[in-house]
Structure P
Amino acid sequence: MEARAILKNVPTSPQKMRLVVDLVRGKGVTYSLAVLKFQSKVGAAYLHKLLLSATSNWQQANPDARVEDADLYVKTIFVDGGRMLKRMRPAPQGRGYRVRKRSNHITLVVDSKVKAVVENSEPQN
């Protein structure tokens with residue numbers, strides 16, 4: 001069974017967050033947590049917390065299973081653009097330059113590899 005977690009209005013640009021997201025897409029949860037913990041980019045801290053939340057959501061949906069035995073992996077992860085704060089910055093000759101402060105939304109889905117193997121090993125009639 002899969003579990004998901006969504007984080008909205010993260011105050012970094014979607015382009016910068018996608019660089020961090022690409023590091024963990026399709027990887028195991030334990031590996032991803034280790035990579036994100038020591039990643040120097042700002043978005044890694046947000047993604048680390050979101051991955052812990054998705055793992056906790058999976059644990060609540062499967063109370064009888066252990067996270068260590070389930071072999072969880074990042075099934076789907078994507079970044080969408082969020083709201084944009086528009087500000088003005090003073091420019092020469094009385095003009096104003098527009099500054100767009102971007103944000104993003106992250107959707108993360110984790111799933112268990114063990115369950116997928118068990119379903120395929122059953123004999124078909």
Structure Q
Amino acid sequence: MLFFGHRFLENESFYHICDIDTILKTPPSSTLFVDFNESNLDIIKHLNENGISFVLSVTNITELVYASTLDAKYICIATELAKTAQSIAEDYMFDAKILVKIEDEKEIEELVLLGVDGVLFSNAIIKINS
């Protein structure tokens with residue numbers, strides 16, 4: 001299981017951006033965090049064209065499939081979608097890893113039992129202002 005933002009398991013942070021210009025304020029070779037919506041498609045296209053790794057945060061199964069097709073490295077989902085999203089990712093052999101955003105370590109055990117790829121604590125997401 002992958003852990004991002006866990007208090008004693010060191011891993012990379014993600015930089016939440018809201019536009020292309022904000023990318024310049026992130027460290028080199030960082031993984032960027034983008035909310036999936038149509039108004040962010042220009043950002044996603046830019047990231048792909050420039051070989052920049054990114055996480056797409058999605059809210060439903062349709063967006064999950066779009067995120068995989070858009071070459072997200074990670075797809076961030078809510079706990080409620082965990083089992084279904086992980087099953088779809090395995091059935092369709094997504095390259096992206098499924099991450100569930102959690103607030104408490106107590107949630108980890110259930111997600112392990114569901115076979116989810118990883119968990120993402122909110123402190124692993126660094127908001128970058130434009």
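Just so you know, all these numbers are worked out from the coordinates, no wet-lab data involved. In this text the structure is predicted, and so the values were computed from the model without any measurement. Cβ atoms are built from the backbone, for glycine too; each structure is taken alone.
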Note: mean count of other Cβ atoms within 10 Å over residues 7-14 at 12.8, derived from one of structures P, Q, originates from structure Q
FRET efficiency 1/(1 + (r/R0)^6) of positions 15 and 71 (r between Cβ atoms, R0 = 35 Å, to 0.05) gets 1.00 when computed on, of labels P, Q, structure Q
Calculated from one of P, Q, helix-only ellipticity at 222 nm (-39500 (n - 2.57) for each DSSP H run of 4 or more, over all residues; to 500) reads -7500, and the structure in question is Q
Taking mean count of other Cβ atoms within 10 Å over residues 79-86 for each of P, Q, the highest value is that of structure Q
When distance in nm of label points 7 Å out along Cα→Cβ at positions 23 and 63 is calculated for structures P, Q, the one with the largest value is P
Highest-scoring structure on mean count of other Cβ atoms within 10 Å over residues 55-62 (candidates P, Q) is Q
From the coordinates of one of P, Q, mean projected area of the Cα convex hull in nm² came out at 10.0; that one is structure P
When P, Q are compared on relative contact order in percent (Cα under 8 Å, 6 or more apart), the highest value belongs to P
